[in-house]
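What follows draws every value from the coordinates through simple rules; no lab data is involved. What you are looking at is a predicted structure, and each value in this text was computed from that prediction instead of being measured. Cβ atoms are built from the backbone, for glycine too; each structure is taken alone.
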Structure P
Amino acid sequence: MKTMVALCLPFMLIACEPVNTQALARVNGVEISGRHSPMTAQALEKIIDRELLVQKALEAGLDKDPAVAETIDNARRQLLAQAYVERVITKMSAPAAKATPDEVRAFYNDNPALFAERRIYRVHELVVSAPPGAIAAGDMDQIVAALKARGTRYTLTTQTQPAEELPLAFLPKLSRMKAGEIAVFPTPLGTTVMQLIHAEDAPLAAEQANALIEQFLAGRKRLEVAAAEVKKLREGARIEYVAQVKR
């Protein structure tokens, strides 16, 4: 079964546990170290390739380029922020960080379209960079024709996806649709229009879904802890906005 994309976290929290390292190779005198764990030859060769490219980038002074330097600093700050969140999370008690059997059971029961009534969908998917109100009524061909006439950007694809690879917000409506029906969904970047071609029942029993649900719920708890910590920090901080930004 494919990864449950619909249950993935909005961002990944990076574990920051102390690890032992060992020398793996030297590239132009620069030592490459790694964890004390099995590493394939292919993986090591990729690390060597990266080191060669990094060395040439440094020789070319790319680390001094303002755009590159800003990207490096942003990445560093993101890693530090994630490391701090991870430290806060590790201080949680084990029961607080882990989903309970009741929580797992409730999530399974509350999301039948993902589990007990799971389906594999074949759909025409139209992604539009415009709000739902810009979508004309009619069948898919008529909708596309109207978008073309207005010069609205869109992409149209045909996909086969199990329920867990679709946005969770789409599933209640999709699960009730019949072949040929069309649904319009607002998205952060515009609108997604889906026309159902075919749906095949593929239910998941609770015992099959439990591990995935536990993983998702644990991740959601981590995000809740992170959000609570940020809220606390903002309440105690002095924040001054010195530039006008679009809101």
Structure Q
Amino acid sequence: MIGCDCAVCRSTDPRDNRLRPSIFVDVPNRAQILVDATPDLRLQALRYDIRRVDAILFTHAHADHILGLDEIRRFNHMQGGAIPCYADANAWDVIKRVFYYSFDGQPRLGGGVPQIDAREITAPFAVGGVRIVPIPLWHGRMPILGFRFGNVAYLTDCNRIPDESWSLLHDLDVLVIDALRDKPHSTHFTVDEALGVIAGVRPRRAFLTHMTHDLGHAQTNARLPDGVELSYDGLVVEVEIDAA
């Protein structure tokens, strides 16, 4: 946190040094898929040597999940074309207003613009032979999406799972779920609320994400049940992914 001297913000544990949450799904010989384009995308790509992005999926259009989209210009150049980007209609309404210069067809002087192939999510879809199932969620009063890849589900920025989405979370090997802090919040799960979802879904492993500086990595992990831990920048999890 800017201007904070708390134990987590001044921690020497690298797992307490957190950029904005995002995941990169690397399926060898099929696709490399980015979920959300955070304002830290350039640093994340450099730090973790990301050299190709075949598609970007957006969970929702809040600033901390979309403002890195301009950084895909480098991937456009390296890959020689537009990048398919997937979002629901609500998210596209915001993204197209924020990044109007990529969609209005007007010539720009002094620099390029991100080349975006905008695709609306209305049902399960595939990228490079990888099947992706959108999972409707609530982020406060805002409908957003999580995503399932094979037996992995990614549910960030949520505080409620609607009844129709529970059936999409059966038989998971890995669940990644929002757990902002211990104190209640109007748009995010607390740690205890996330643990309640985990108990209902019963994944084989679970990772908490989108934590504030209220949650130190080592201290929080020490009180979590077996099979549940905080995620951290650079975490790699090997999983099975469905073909389309």
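Points worth noting:
- Label whose coordinates, when helix-only ellipticity at 222 nm (-39500 (n - 2.57) for each DSSP H run of 4 or more, over all residues; to 500) is calculated, return -5000 (choices P, Q): Q
- Highest-scoring entry among P, Q, by mean count of other Cβ atoms within 10 Å over residues 57-64, is Q.
- Distance in nm of label points 7 Å out along Cα→Cβ at positions 49 and 105 from the coordinates reads 5.1; which among P, Q: P
- Ranked by FRET efficiency 1/(1 + (r/R0)^6) of positions 33 and 153 (r between Cβ atoms, R0 = 41 Å, to 0.05), structures P, Q are led by Q, which has the greatest value.
- The maximum of mean count of other Cβ atoms within 10 Å over residues 129-136 over structures P, Q, that is, the highest value, falls on Q.
- When relative contact order in percent (Cα under 8 Å, 6 or more apart) is calculated for each of structures P, Q, structure P comes out greatest.
- With Kirkwood radius over Cα pairs in Å, for residues 81-168 alone computed over the structures P, Q, the top value is the one for P, the highest of the group.
- Structure (P, Q) behind the derived value 13.9 of mean projected area of the Cα convex hull in nm²: Q
- Mean count of other Cβ atoms within 10 Å over residues 25-32 from the coordinates reads 15.6; which among P, Q: Q
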